[in-house]
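Dropping the structures in below, format is structure tokens.
FYI, it's all coordinate maths here, none of it is from the lab. Being a predicted model, the structure only gives us computed values, none of them experimental. Cβ atoms are built from the backbone, for glycine too; each structure is taken alone.
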Structure I
């Protein structure tokens, strides 16, 4: 479907990009990830990238899959996303990111390297901005510096005017507003030391799905299992990942379960009880994986559940999975 004709860049924005393009070497290859659909908001992201490529031929835009929230975004790195069209005061900073400008110079009152290293689990930070906000670029710049100090820190920049539904859901009343893990928030001028302190002090059992998923994808399945075993509790977000509709997400969470079986059998049984509570309300592919985990646990209590599914009114694939799990458990 052809994209609607949309003007993404003002004349002033075009002049900023043209001046920046003069600093980019002809042989440079600059990559930008783009996730957008064919709705009006997505059309603005397509138009922005088209205008950007027209002004800077070295830019290569790579299409990406939309997230579950369906919100378009530009990906600058694995840990930095823009759910906004960089314009006005936000544009120069965005271009600096594309140039891999060194953000190593710490802001005033920056937290110490030791405090930042104490962050041990992924932290997801959203910062709401507006194109004409005079204070937003400084807040974004400070957060980008922070992300540069730790691979556990992820930043998403969101235009609250462009995405009013998201802003309403997050109860945004002014910008800049910084939100950590969909829970803690700071409005106006932020104290990076305070933000890092909260990253360190968070209760891991309250981490959301994104944080656990990032930890798993970065090779931390075993560490996550040890964290739960040490607290003798199942983190609720892990259940969400094990019941996730995407197979790739469930696979990573299943690796955590396998570690838990090895180091904390009673905790594995608790986890299976929680999954069993969701069994009837998930699709058949998720049912199959739950049954597989039950078979791997080899706990006597799961045998009766597996037998009930094998003899129950379920789809053929689910019945087959229950029978295979029974064989594995025997």
Structure II
């Protein structure tokens, strides 16, 4: 009896300890800062494309008017600031302001404010034109929601440069953050849920069981951007790709947490999503899924790769400045002599 009590006591302590370590361990914000840059750039590009036909999508005489969307939204939770636009001129102003917010988020200026505004704007656009939103818009909203919880301006940002200048120091230490860890964990868990249910949904259809689903995708002229009809002569490749895709999606939520299998899972994500991007014509969706997968890349690796780029640029700027100073001194010396 005492052994049983001790077992459950130890189990409770281990469970609570593991839970706290998973969620509340302080983490380097480098990974979430890199995701901020890439997600912000994608949000800017997405809404820049919206601008090409903004009046048709969101204007007072749009294809789906605000009154129609309000009737479709019976729950009343799908709020959008675009419903308050009374003219196309005000819509243009709001659209320009949205693009400015996304630019500021990307470069990392006022990130505490711009990340929150980016989430509100993204959700507002999706709610205003819900029938025109797809996977890209959903992942944009997912990332913007979790980014506003983290100090994603702590690295690779103008906010950090301004903090250095205010401190009058050459470098300012970036302290690990619990909020950064929570943000990354939420993105990681959400990605696991997405892939798990995507894989399980595929099992409902016979095409994924008999291994012909990939052929149905590449042979569809509506999505085809690269001619892959030659695969009709290689059915074994079609079968292999179909079954491998389902296995990868279903096993993602398990294998991604193991340090030995994580690199394999992430490396497989690259050809899968690049295939979606360039073979099925969904470049933005394939790209944003790869951005979301960066949540499983260690901050140390991100800091070493991205930090090297920034350090090289700083060295180049300093060397150019030094060369310029030398040239000025030479000219002054020549004039004096």
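Points worth noting:
- Origin of the value 21, where relative contact order in percent (Cα under 8 Å, 6 or more apart) was derived from one of I, II: II
- Which of I, II yields 0.90 [FRET efficiency 1/(1 + (r/R0)^6) of positions 156 and 220 (r between Cβ atoms, R0 = 30 Å, to 0.05), calculated]: I
- Comparison of I, II by distance in nm of label points 7 Å out along Cα→Cβ at positions 12 and 140 - largest value held by: II
- Mean projected area of the Cα convex hull in nm² derived as 29.0 - corresponding label from I, II: II
- Test item: distance in nm of label points 7 Å out along Cα→Cβ at positions 100 and 148 calculated as 1.3, pick one of I, II: I
- Source structure of the calculated read-out (helix-only ellipticity at 222 nm (-39500 (n - 2.57) for each DSSP H run of 4 or more, over all residues; to 500), -24000) within I, II: II.
- Ranking I, II by Rg/Rh (Cα atoms, Kirkwood Rh), for residues 28-195 alone, the structure that comes out highest: II
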